[in-house]
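K.L.:
In what follows, structures are represented as structure tokens.
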Structure I
Amino acid sequence: MYGKDGNYANSRLADTVVSLLGKLVMVRHVTDDCIAHCQDLVSGEDMEVNLDELDVKPRKLGWVNTHKLSCHYLARIPLRQDWRQGMRERNIRFINSDLRVCDIGFGGLIDCLQKPYPTFEECVRKVSNGHKSAAWSCEWAIDRTFKVLWRGNRIVGGLTPNKKPKLAKRYAYLKESLGESL
């Protein structure tokens, strides 16, 4: 993508989070000879890799289950005069929340992008036991009043008496997406 232009690659990737073989890494800088100096966000390990090994395609964001007994919806925010690729604390935000990415650190980002979500049934148990909300996929969550949430706190339904999700009629178009998430 960048050819052999390490300076250009550095201007686009320095201090951003991208993928390397399925893992999230922070690119610290790229040298003139196209070597990316990175840090694995899970292990903290420093590494040097060829620039071509990095996957800079945008990753799908969404609900993040936090350690604060709730979940929040994470989205990219477009920035003016920002030409860099990858994710940074500055270009991702929690929607409809007072949390900032730095409040949960990149650990929350790792949870969102790499860890499996709990099942729908586990989420129902969590909110029944005091959690404010819980997500079972990047698009779907449930809150403590048993409202079904889709992409950023949009209430699209509730639970039936036997604890199954049911969409409001006006959101019937989400039935397939909901079914796939369960």
Structure II
Amino acid sequence: MSCQFLTFYSSTVNGQNTTATPRWVGINGIRKIFSDTNSALDTIAQNSNNAFSNSSWTQTEPANFVSQLNSTYYMFSGITLTNRNPAGSKKFVSSIIPLYISNYGQYNKEKTLLNTIYQEFTSKISYSISMIDQAKSYSQMVTNNIQSIKNIINSINNNLKPLSDTFTTIETNIVDNWINYVN
């Protein structure tokens, strides 16, 4: 038996002895990678289940925010100031609505401060909430499909076992005996 056979055997079972990639990891390396992948999938499933455990606020907070915009407008909308100089006005008015209140405006009226806040909320926060809801849905899909992925990996790993066992038999019956003979 030559050194070439031992090199071939060792590379086949244990992988290439190099740090360059890509590299053959060997039959034992493949089985370890599959085992590590199954463990990683368990971690992914656990993290996926816990990632969105408290996202119910996405359903309630947008409506609460709009309600708060409305209530702040109505809290100030009726405020007027006494016109201290009604004689100098073109039209006799005893009270006036301050400009800052009319600029404050309702959230659904364009060119008002509350509308600007609402538009920012809609374009940023509502979009983010939509993204959270999508991520939650995708996360659930991952969790639902992990077991089938693990089953496929286990099936491949089980199919590799006879090949691995064959090399173990070769090692026990031939390689070890040859090494003992040479020594």
Structure III
Amino acid sequence: MKPGADALVDVVGRATSPSARILDLGGAPTPSAKLAARRVVVVNAEDALAELAAHGADPRDAIMSAWPTSFAPLLPLLHAARDALRADGRLFLLDLVWQTAPSPELLRAFAPAEGREKVRPIEGYEMQIDHAQFDIEARVDLPHSAWREAVKDAQRAAVDADARGAARLAVWTLKPRAD
């Protein structure tokens, strides 16, 4: 399970109707108790952009994605998600951002795999959201205690050593902006 995924599922469960059709871009667990009665389709994260394109003709009520920048560039994913959502739908994202300048240890610990996006400052992340024509309805910043145990040892050590609290895991609820 990806760190913070339970928080994402909780937010989606509270914010969507029981009949919601949800596309899960493969990262968050979808426990039946938390998203009971919702029609959740889970797709492989590596195929997220193609899956979003396929759902454009059959828009979803909600799309959820845990750590999307670990498998796809953010801006293309946001644009594809907007096209795959109903006009009144919601996009729920859980991702890691820098609240302040990260220490060298944090940069090393959270260095992306080859060809993946680096962790970005929260302002840059939210600028990408705005550029993709989404409004931020809500953002929940998770305390370190809610996710530090789920990250790798080197990441946990870097988070624990960072006195400034640069690493921030947040859940966004996004609403497509009217055209």
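The numbers here are math on the coordinates, done by the rules we state, and not lab data. This is a predicted model, so every value here is computed, not measured. Cβ atoms are built from the backbone, for glycine too; each structure is taken alone.
K.L.:
For distance in nm of label points 7 Å out along Cα→Cβ at positions 95 and 159, the calculated result is 2.4, so let me know which of I, II, III that is.
P.N.:
On the way: I: 2.4; II: 8.3; III: 1.8.
Working through the options, I get structure I.
K.L.:
If you rank structures I, II, III by distance in nm of label points 7 Å out along Cα→Cβ at positions 119 and 143, which sits at the top with the largest value?
P.N.:
Going through I, II, III one by one, distance in nm of label points 7 Å out along Cα→Cβ at positions 119 and 143 is largest in II.
K.L.:
One of I, II, III was used to compute Rg and Dmax of the Cα atoms in Å, for residues 79-150 alone, and the result was 25.4, 85. Which label is that?
P.N.:
Computing Rg and Dmax of the Cα atoms in Å, for residues 79-150 alone on every structure in I, II, III gives 25.4, 85 only for II.
K.L.:
Suppose log10 I(q)/I(0) by the Debye sum over Cα atoms at q = 0.11, 0.12, 0.20 Å⁻¹ works out to -0.44, -0.52, -1.41; of I, II, III, which structure was it derived from?
P.N.:
Derived from III, not from the others.
K.L.:
Please state which of the structures I, II, III yields -23000 when helix-only ellipticity at 222 nm (-39500 (n - 2.57) for each DSSP H run of 4 or more, over all residues; to 500) is computed from it.
P.N.:
Answer for the origin of the read-out: II.
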